[in-house]
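Structures incoming, each one as structure tokens.
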Structure P
Amino acid sequence: MEITFYGHATFKVVSPGGVKILIDPWLSNPQAPAEVDRGPYDLILITHAHGDHLGDVLELARDEATEVVAIHEIQQYLSARGIPRVTGMNIGGSYEVRGLRITMVPALHSSSFPDGSYGGEACGFVVRLEDGRSFYHAGDTGLFQDMALIGELYAPEVVFLPIGSHYVMGPREAARACELLKPRLVIPMHYGTFPLLTGTPEELERELSSRGLSLEVRALSPGESLRYGA
């Protein structure tokens, strides 16, 4: 798969079969590079309804070719605003589409729409690709013990974990999450966008080392891509 970081918690992932996925589509975030891929995308996954994750979906999902996948309440919100293809899910469910299997897993976080109304539960996604490998985008979350079950059931090789602290896990908690998930590669996210998000990849590496974990950490600069599993 090819992974591109667009800042904050926004990632483009292109699967081995060429399916183009955008996760938490805030392409106008303060960290975003000057040039971003504005689609059309095959799939847009949304972890929760806060504006820094719902992002620019109302613009990006107008194309009939693009399918949005989100929790039920976000499906209703987007459908009411004329987004043509939205598939609603709920936590624990899986959805097979375009040769992928998308599983919605819990996240510990709040969720509300821009007007303050309830946005459904926050979630993360585990996506199993055509070659059998899986990645896990945790969304905004605190640490929770059931990450061990996510690791046991879905064995994600690549995990995108928040490390900024204040609103999400910090580096110490993210290192413990890696201990539970047992990935091969961790890509930190949701740090440095605003002054309150103080966690750093260097702190994460130190916390992992203190736990005797030697997995790879790749802190991508906004706009940077990597290929995994080639």
Structure Q
Amino acid sequence: PLVAIRVLSEAGATVSFLVALAHLPIGSVSAVLQALPLAVTMGAALFFGETVGWRRWLAIAIGFAGVMIIVRPGFEGFSVYSLVALASVACCTVRDLATKRIPQAIPTMLVSTATALAMTVVGAFLLTPMGGWTPMTGKGTALLALAAVLVLIGYQFIIMAMRSGEISFIAPFRYTALLWSILLGLIIFGDVPDMPMIAGAAIVVGSGLYALYRERIVGRRRIVAESTGPAMAPDGI
């Protein structure tokens, strides 16, 4: 059942992430995704009974306040697709919590294969609702191939870093993804981040870094950063 929960949540995370990314600036989507470690910390405390002190609870509350500043529900500049990005965070949280509870006897390859097959089936079912099949152009194929190569290189470096370095040292580097997203969005797509987005992102990142710092201080044997990993986007892409 835990493998099934992980696969379904991964599918939900991937679809919602891609839908949000198609309608929002990449920097805004990345900013919302920075709340994932805080969400996993909260979920581990609520559902697994893991000890979370008042300082980290305060960091979680402040971090989600930062997310609300980014999403700004009910205000000018609000987009329903911001809630779709938030749904991706929720699905990723369920995925990571389920992954943490999958019995060790279940091979990792089985989990990965099940996820890949599920994403293939989901992609097939979504073809018609999302406009049907469109023949690939030369430019589209080249961009897709480039994305695949970059994902492969990225995961390779993540694995190398995780195997040779301390988790607590590597985990904060996840937040550099936000800087890259804002910079690339500005250069490639001309997306200029507004002040609410910058302020909210700064609050989320600051809260996440403080939560990681507190996890090191209290000396937990397995910090939440290890279960979430340094990558922010759903694995299903």
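Given a value of 0.85 for FRET efficiency 1/(1 + (r/R0)^6) of positions 89 and 145 (r between Cβ atoms, R0 = 30 Å, to 0.05), calculated from one of P, Q, which structure does it belong to? Matching structure: P.
When relative contact order in percent (Cα under 8 Å, 6 or more apart) is computed for each of P, Q, the one that comes out at 43 is Q.
Between P, Q, which one scores greatest on mean count of other Cβ atoms within 10 Å over residues 41-48? Spell out each step's value before the answer.
Numbers: P: 24.8; Q: 16.9.
Comparing P, Q by mean count of other Cβ atoms within 10 Å over residues 41-48, the maximum is at P.
If P(r) over Cα pairs in 5 Å bins from 0, in percent computes to 1, 6, 12, 17, 20, 18, 14, 8, 3, 1, 0, which of P, Q did it come from? Going through each structure in turn, the value belongs to Q. Computing distance in nm of label points 7 Å out along Cα→Cβ at positions 9 and 25 across structures P, Q gives 3.1 for structure Q.
Taking distance in nm of label points 7 Å out along Cα→Cβ at positions 57 and 177 as the criterion, which structure among P, Q has the greatest value? Don't skip to the answer; put the middle values down first.
Working: P: 1.9; Q: 2.9.
When distance in nm of label points 7 Å out along Cα→Cβ at positions 57 and 177 is computed for each of P, Q, structure Q gives the biggest number.
If we compute mean count of other Cβ atoms within 10 Å over residues 1-8 for structures P, Q, which one ends up with the highest value? Numbers along the way, then the final one.
Numbers: P: 22.4; Q: 16.0.
For this comparison of mean count of other Cβ atoms within 10 Å over residues 1-8, the top structure is P.
If Kirkwood radius over Cα pairs in Å, for residues 113-184 alone computes to 15.5, which of P, Q did it come from? Source structure: Q. In this comparison of P, Q, the computed figure -24000 for helix-only ellipticity at 222 nm (-39500 (n - 2.57) for each DSSP H run of 4 or more, over all residues; to 500) is attributed to Q.
Read-outs: derived from the displayed coordinates by stated rules, not from any lab. Nothing here was measured: the structure is a model prediction, and the numbers come from that model. Cβ atoms are built from the backbone, for glycine too; each structure is taken alone.
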